[in-house]
Structure I
Amino acid sequence: MKTMTCNQLGGACDQPFTAETFEEIAEMSKQHGIEMFQKGDKPHLRAMAKMKNLKQTPEALQAWFESKRNEFDAL
């Protein structure tokens, strides 16, 4: 099992996500983001706005995703 935090994944807090695979952690992070969005959590909303910029180009998003996968693999 490996652990990454919301902050490590571009978020705004130290909420830990623990799983066997990066895909599982990514899904946990996504669900956490949805919850924080629904709550209107301002720090998370700011982090989401920054992430939205990555989605403007598929290459940038893919590069970011791969860097996080590599970080997970190195744990």
Structure II
Amino acid sequence: MISYDNLWNVMKEKGISQYALIKKHHISPAQITRLKRNESVSTNTIDTFCRILECEVGDIMKYTKDKNSEET
């Protein structure tokens, strides 16, 4: 499972609000909602966030093994 929990910390550190993402950087509110829900987003969206926040992919997203998909 991909988690975007770190994204919100990086945004806070950089002083960029969700409002600024929508108004200044033209990020769709639907994309922000998908990220909040840890849902699938395109690599283009990840690229855009890394550009805006001047960070690496690993700074905003993290992979964790899904307990339901483990092999027994």
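Thinking only about relative contact order in percent (Cα under 8 Å, 6 or more apart), which of I, II has the largest value? Don't jump to the answer; show the numbers that get you there.
Values: I: 28; II: 54.
Top value of relative contact order in percent (Cα under 8 Å, 6 or more apart) goes to structure II.
Work out the source of 14.5 here, i.e. which of I, II gives that when mean count of other Cβ atoms within 10 Å over residues 6-13 is computed.
On the way: I: 18.0; II: 14.5.
Working through the options, I get structure II.
Which of the displayed structures (I, II) returns the greatest value of FRET efficiency 1/(1 + (r/R0)^6) of positions 14 and 62 (r between Cβ atoms, R0 = 30 Å, to 0.05) on calculation?
On the way: I: 0.70; II: 0.95.
Largest calculated value belongs to II.
Quick check: -21000 is what I get for helix-only ellipticity at 222 nm (-39500 (n - 2.57) for each DSSP H run of 4 or more, over all residues; to 500), calculated from one of I, II. Which structure matches? Numbers along the way, then the final one.
Details: I: -21000; II: -14500.
Derived from the structure labelled I.
Can you spot which of I, II the value 19, 17, 9 was calculated from, given it is semi-axes √(5λ) of the Cα gyration tensor in Å?
On the way: I: 19, 17, 9; II: 24, 13, 10.
Label of the originating structure: I.
Work out FRET efficiency 1/(1 + (r/R0)^6) of positions 22 and 38 (r between Cβ atoms, R0 = 25 Å, to 0.05) for each of structures I, II, then name the structure with the largest result. Working shown, then result.
Numbers: I: 0.50; II: 0.80.
Between I, II, the highest calculated value is found for II.
Read-outs: derived from the displayed coordinates by stated rules, not from any lab. Just so it is clear, the model here is predicted, and its values are computed rather than measured. Cβ atoms are built from the backbone, for glycine too; each structure is taken alone.
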